[in-house]
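Listed below are the structures to be examined.
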Structure 1
């Protein structure tokens, strides 16, 4: 039996934009952290967080299981 060459998967721009909107804008915690998608491919997603003081406090509070204290910013 002949071997088949795998067909490359191409994500449509509309799909990537919808995915970005969900993860950057609709998920409130991601929006608070300033999560931004760098790349979306069939192999995986690369994202980064903004390094604003409010985002750092929100993430730190989440990791420490405490309420964030934005008054000190």
Structure 2
């Protein structure tokens, strides 16, 4: 994950800038698929079934326990 801010840029513009940077740095070395752009909230909802803006500490603990039991290292 890479995060930074730029005055006057919205989230979509910042994600596009990161995408461009990553492609410039890695594109000559590895094959890169199309980027998936998610907000912080969208990523939590999709991967943890949890809204990070309304969840309690207990909700986060339960989500972590669920993910640990279903995602085993290979």
Of the structures 1, 2, report the one carrying the highest value of relative contact order in percent (Cα under 8 Å, 6 or more apart). 1
If helix-only ellipticity at 222 nm (-39500 (n - 2.57) for each DSSP H run of 4 or more, over all residues; to 500) is calculated for 1, 2, the one returning -10000 is structure 1
One of 1, 2 was used to compute P(r) over Cα pairs in 5 Å bins from 0, in percent, and the answer was 3, 14, 18, 18, 13, 10, 8, 6, 4, 3, 2, 1, 1, 0. Which one was it? 1
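All of the numbers you see were taken from the coordinates with simple rules; none came from a lab. Given the structure is predicted, the values throughout are model-derived calculations rather than measurements.
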